[in-house]
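Laboratory data are not the source of any read-out in this text; all were calculated from the coordinates shown. Computed from a prediction, not measured in an experiment: that's the story for all the values here. Cβ atoms are built from the backbone, for glycine too; each structure is taken alone.
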Structure P
């Protein structure tokens with residue numbers, strides 16, 4: 001097929017292209033075209049600077065030392081090979097990819113070695129323009145600006161200094177079939193959205209300080225069918241005064257494998273979290289249902305308050321707990337207390353020890369089973385005393401995020417070279433909870449380094 005091309009010059013100055021680079025950038029004529037890197041543009045940044053709505057930027061194998069910013073709506077950035085298309089920050093730039101336009105898809109590539117984030121999707125000007133050392137949080141008086149609709153799929157994000165895949169002040173999006181490791185804060189983070197309408201599904205997050213965080217993320221926030229193993233903490237959802245849209249409410253955590261989250265060869269978390277499967281910190285009306293929560297040396301689920309924000313109306317129902325030192329613990333070290341929280345299903349070890357019978361959820365499930373001593377096979381396990389207290393394990397020193405183990409091979413996006421741009425839906429389809437069950441320990445094990453048995 002004849003590929004007519006048109007020379008594009010005017011917008012290149014906005015991308016900071018040199019004169020020599022500008023002369024090399026050509027966008028094929030027409031609508032919804034494919035711009036090849038490096039055949040049509042020498043860099044990814046040059047290609048996305050000339051992309052129009054509906055275009056596909058298709059990147060050939062290679063290592064690209066650049067920070068890519070996508071400001072045009074409904075553009076797809078895709079690698080021809082997930083493993084061989086690498087955006088490498090060399091620990092010299094804050095972000096690998098920044099998306100500030102709606103309807104953008106980022107697919108089938110690897111992002112590594114950034115001092116802040118691997119992939120950042122945001123409607124917040126401050127977050128998009130963050131400088132090294134600035135978390136990009138949005139605590140001023142300006143109204144929240146949301147980026148509306150996004151997709152991150154088949155992305156490997158590793159060895160980044162803050163977050164691996166970071167959706168902040170964004171709505172109506174999907175993060176799927178991706179891999180995140182070596183994040184000094186969390187592998188996947190969703191923050192400051194209400195209602196979110198965001199689905200995080202079928203991902204692997206391991207060897208991070210925290211596998212997955214949902215902070216001030218409320219309303220149709222679904223975390224389903226993920227493997228969160230071998231982190232310091234598997235998953236947290238809660239409220240934080242550093243972000244807007246307090247308090248956090250209404251997340252669904254279902255059908256995930258959350259196991260063995262006491263991996264020492266990980267970045268050390270600032271607050272010392274260690275050996276925890278799920279932490280609910282000042283979050284309310286969350287559903288933790290039908291997950292397999294196993295082998296966490298401190299606790300399977302911890303429920304606590306955050307400063308003046310109580311955790312209320314949370315439901316912990318139908319999960320499979322095995323080999324945790326403590327299955328469920330409710331701790332309120334400040335005067336702020338939680339109310340109307342409940343648990344149901346086979347729960348063996350709780351703090352307080354009578355929790356399973358004093359706070360059962362409705363619906364006919366058994367309230368719990370008698371307490372017993374923890375399995376000695378759990379690394380760093382501490383025995384729950386008859387008084388209902390327990391000694392949490394002491395976290396070992398961490399390692400620099402840049403030294404975390406390299407990712408294993410990950411599945412490629414099918415037909416990456418032959419399929420056109422991806423149409424990102426205005427609203428993602430939400431999963432049906434009735435179809436989600438606790439997965440086996442082998443779930444996504446082929447794409448993981450961390451054991452879960």
Structure Q
């Protein structure tokens with residue numbers, strides 16, 4: 001069926017950023033800081049992406065367990081300002097304690113817990129202060145391509161379909177939607193069968209007895225309550241395909257976000273699959289909460305505060321870029337001349353069919369060290385954001401050009417913010433000098449990033465894996 005329609009074209013923008021999550025927000029702020037006219041487009045009703053609409057309310061992957069910043073620039077600036085306003089917390093370990101509720105094990109302190117119901121306002125304010133134009137409840141639809149450049153981005157909202165003339169485009173959709181619909185080569189899922197890691201539907205709980213929960217964790221030496229879940233499964237109470245409990249504390253007193261649900265078989269690029277996943281996730285949320293209230297320490301009087309309005313999708317399409325970051329690169333701690341940031345995060349890409357198994361991590365027999373060793377910090381070479389074919393398109397975030405399990409440490413929010421900031425700054429050369437993203441002056445970009453506090457040189461980090469007797 002062929003569909004044709006005349007649509008209106010609005011004024012020209014230097015940069016259109018598609019996706020208002022962590023990478024999209026920093027890309028927009030960075031491009032605007034360079035003096036460019038920027039339009040930020042977001043399909044949900046608020047900015048913040050998975051941290052807000054998805055309720056994964058921790059900016060993960062930006063600090064060491066001691067609180068040293070591994071991701072600087074806008075991530076650090078935004079985190080510190082949000083904390084000063086009371087919208088976030090920058091936690092630090094307390095000496096002598098093995099556990100803390102903002103992440104449990106001492107190597108998980110790198111997250112910045114957020115109040116999603118304030119961070120959305122905070123991001124609105126930052127865009128207004130910077131002069132970024134924002135369209136919420138607006139879907140990316142398609143692109144108009146002439147030669148090897150995007151000339152227009154086609155969008156849809158309640159006003160109907162319309163086109164935006166543009167000089168540079170940032171695909172921060174997380175799904176490589178812009179790249180895919182512009183004819184760029186992409187890959188989806190794992191190499192052998194195309195299957196993708198499970199999705200999650202996150203919910204927030206309040207009125208949790210934090211002291212009772214922490215006491216049980218310290219007594220059992222396992223914040224994931226594996227033994228309890230095993231007993232509940234044997235008794236026919238726990239029927240889910242996952243075997244671990246995951247929760248971390250939010251800024252509000254006795255409030256936690258619950259990341260236990262693992263939805264196998266969801267394709268985040270398929271509308272029907274996403275719809276079914278949301279319904280299945282909501283059903284499991286209420287079933288899980290009922291079990292928590294009956295059997296889990298600290299949850300007797302707990303209640304559901306909010307269920308995410310967006311499914312937590314960890315993996316979909318990835319671009320085939322100018323360079324593909326490989327597992328071997330991370331094993332060898334390879335350095336890159338075009339490095340634009342780092343991630344402080346583990347492998348963390350669960351098996352598509354076994355949602356509690358991390359193929360490269362959590363080897364209990366070796367003292368909880370990874371099955372596959374890598375450097376503690378993961379470099380982010382600029383080239384992994386550059387899709388082939390389209391010259392004025394860049395793709396920061398989890399749709400970058402990486403090999404399979406290498407996506408795990410790259411996909412979380414702090415490194416996505418680092419990539420977004422670099423992408424936004426790179427737009428200046430593309431717009432002002434007519435260059436392709438693949439042909440920009442990398443030393444000039446790195447110099448500019450350093451000037452605004454981005455960390456692009458490797459920091460030597462101490463080992464963070466505990467001894468077996470610490471688990």
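Computing log10 I(q)/I(0) by the Debye sum over Cα atoms at q = 0.11 Å⁻¹, for residues 25-176 alone across structures P, Q gives -0.38 for structure P. Could you tell me which structure in P, Q was used to calculate helix-only ellipticity at 222 nm (-39500 (n - 2.57) for each DSSP H run of 4 or more, over all residues; to 500) as -1000? Considering all the candidates, the number was obtained from P.
Largest in relative contact order in percent (Cα under 8 Å, 6 or more apart) among the labelled structures P, Q is structure Q. Once distance in nm of label points 7 Å out along Cα→Cβ at positions 89 and 289 is evaluated on every structure in P, Q, the highest one turns out to be P.
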